[in-house]
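For reference, the structures are reproduced in the following blocks.
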Structure 1
Amino acid sequence: MLTAIVLAAGESQRMGSPKALLKIGEQTFLGKILCDLKGAGAGKILAVLGAYAEDIRSVVDLSGVTALFNPEYKSGQLSSLWAALRQLPPETRGVLFTLVDHPGVALETYRQLIAAWEENPEAIIIPEYGGRGGHPVIFPAALAGEFLAAPPSQGARFVIYHHPELVKKIPVSDPGVRKDIDTPEDYQNFTGGKHAGI
C-alpha cells in the first residue's frame, strides 16, 4: 500500500496567512492536494497540521484523511515528516510525501508517479521538470528509519543523497512539481494576480 503524507504544519511566516487555506480556483491548497491524492489512488493519506490546525480543520474537508498534529512544528518540515512516519500503517510499502505549498501539481502527475512506483517499488521516485527535481517524492517504506535518523539540518535530502542507486527520476511536463508558493508575490504570480489582497 502507498501512504501519502502532506506536510501542512508550517507557520507560513513569509506568506502572512496559512498557505493551506489559500485558494486555487474554488479549492484551498490543502483541499486540492488531498482531492488529487484520493483521485490518484493513494491508499492512505496523512495530513500533518501544526500552526493554524483548528482553522484548517474547520475549513478543509478531511474526510477519509488522518489528520495528525505535530506539536514540534516550529522545528521545521522534517519534524512533521517524522511525526507522520511514526504513524505509518504497518502495511505501507511506499511513502509519498509532498508539501502544501506545491498545490499546482496536476492529478495526472500524481498518477504518473504512483504508476512509476508500482513498477519500481524499491526505488526513490522523483519528478523532474526542466532537468530539476521537485515534489512529490515517493520512497520505499523500508527507508523510513533512515528518514527518522536524518540530521535536522539536512532533512530528507540526507537519505536521498545517500542512496543515489535507488533514485529514479521521472520526467514530467508539469511545472507544478517545481513551483512552491511561499510569498504573496509567489501567490499573485501563481493565480495571475487574482488574489492581490493576500
Structure 2
Amino acid sequence: MARTKADPGKRDRILTAAMKVFARKGFASARVSDVAREAGVADGTIYLYFASKDAILISIFEEGMQGVIDGLVKGLKGIDDPRERLRFFCKYHLTTVENDPDLAEVLLIELRFSDKFLSEYKPQVMLDRYLEQLAGIISEGQRRGIFKREIPTGIAMGVVFGSLDEISLHRVLQRKKRAEPTFDITAVADHVANMLIGGLAA
C-alpha cells in the first residue's frame, strides 16, 4: 500500500489549531481529537504528522521560537546603535506577545508549567539562541563604551529579560481571564527600554 504523502499545508494547519486548543483548554486537558476538530481533519490524520500530543507541543515550541528568532534577527539588521538595538529588542519581545496571543500563551504558560515537557525535553537550546541576541547587544554596547562595563553582561541580560518576561506573563494572564488590558504594551515597551538603557548607560 502506498504511503500517504505528507502535506506541509495540512501540518501547519494542525499546528495552528493545536496552539488555539492548548491556549484555550490547557495542554493537559486538551485531546488530540480536539486538535483534529479545530484543524478540520480526522483524528488519525494527526498521527501522519506527529507521533503524540507531546510531539505537537515540542513542534510548536521549536518552530514558534525559530520564527521569533528569525524575526528578531531580521529586525535588528540595519540598527547600529546598541541603545536602539536594545529598544528594538524590548518592543519586539512585547509586541510579539501582543500580536501572537496563542503562541505566547503556549510558550509562557503551558510550557512553563509542564513538568513532563521540562524534564523530558530540554528547551534551553532555543531559549539560549534567543538570549544570545540580547547578550550580543549588551556586550557590543559595553565594548563601545556606551553601556557600563562594570555590570556583568549576564546580570544585565537577566534584568532585561526578566522585566520583559514578567510583563509578558502578566499580559497573557490578563487575556486568559478575559480582563480588559490595563496598559498599552507599546508604551510599556518604551518605558522599559528607557529605564534599562538609562541604567546601563556609561
Structure 3
Amino acid sequence: MNLREHEGRDGYKVWLSSGELDQLIETAPSASAAIAFALAGRCGLRSQEVADVTPKDIKRTDAGPIVRVVGKGDKYREAWLPEDLMTQIKTAAAFRDEPDHFPIVQSQGDSIKVSTRTLRRWIADAAAELVTQTDDDAWAQLSFHDLRRSWATNLAAAGVDPILVLDVGGWNDLETFLDHYRGSYSPEAHRREREKVAWL
C-alpha cells in the first residue's frame, strides 16, 4: 500500500497492490459489496458507474468480457471485466427476482439501487475491519475512489499501454489521467526495485 497526501485538503490518496485489493474484496460486508469493490478495483469504474451497472451491461466480446457504462459527462465506454467477476455477476443475477436491467449492486435485503453513500460506508466498514486484522492504520485512509486509482496504477505495473488505459478508464484528458495513473508506483514496483538493493 502506498499513500500520498492530498493537495489542498486533509487525508491521503491510497494505492493498493493487487493482493491488497483481493484482501479488501474478501473483507467486503456482503456479496453485493464485494461486487462493488471489484467493479471499482478491477474494472476502474467510478462510484456512480458501479451503482448503475446491470447484468445487461455485461458482454463478451472478441477482446474478452467487458462492462458497458455511461459515466461522467455522459461518456460511453467499455471497461475490461475479469472472467471471474463476470461469472460472479451472472450468478448473482440468476438468484434474484429483479430483471436484468436492474442494477446488480444492492443494499442488503433491499431491491433498491445502492447509493454512492452506501458504497462509501461499505469501504469504511471493510477498511476498519482490515485495520483490526492487519494492525495497519493506513487502511483507515482508504476511499472508494482509491480503488479506481489503484486499478490504473496496477495496469501500469502490468505494462498496459497508458493511452489504452486512458480510453478504457474514460479520462477526458491526458493530464487528468496521468495525475491518477502515475501518482504513485505500484507496491509491486516498489518490491521489484527493492530486490535490486542487496542490503534491503
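Out of 1, 2, 3, choose the structure whose coordinates give helix-only ellipticity at 222 nm (-39500 (n - 2.57) for each DSSP H run of 4 or more, over all residues; to 500) equal to -23500 when calculated.
Derived from the structure labelled 2.
With distance in nm of label points 7 Å out along Cα→Cβ at positions 88 and 104 derived from the coordinates and found to be 0.9, which of 1, 2, 3 does the value describe? Display every interim value, and only then the final one.
Numbers: 1: 3.0; 2: 2.1; 3: 0.9.
Among 1, 2, 3, the structure yielding 0.9 for distance in nm of label points 7 Å out along Cα→Cβ at positions 88 and 104 is 3.
One of 1, 2, 3 was used to compute FRET efficiency 1/(1 + (r/R0)^6) of positions 64 and 176 (r between Cβ atoms, R0 = 25 Å, to 0.05), and the result was 0.45. Which label is that?
Values: 1: 0.65; 2: 0.90; 3: 0.45.
It must be structure 3, since only it matches.
Computing Kirkwood radius over Cα pairs in Å gives 16.8 for which of 1, 2, 3? Walk me through the numbers before you get to the answer.
Numbers: 1: 16.8; 2: 18.5; 3: 17.5.
Computed on structure 1.
Out of 1, 2, 3, which structure matches 1.08 when Cα Rg over 2.2 N^0.38 Å, for residues 40-151 alone is calculated? Could the numbers behind the result be given before it?
Details: 1: 1.08; 2: 1.32; 3: 1.12.
Structure of origin is 1.
FYI, it's all coordinate maths here, none of it is from the lab. Keep in mind it's a predicted model, so treat the numbers as computed, not measured. Cβ atoms are built from the backbone, for glycine too; each structure is taken alone.
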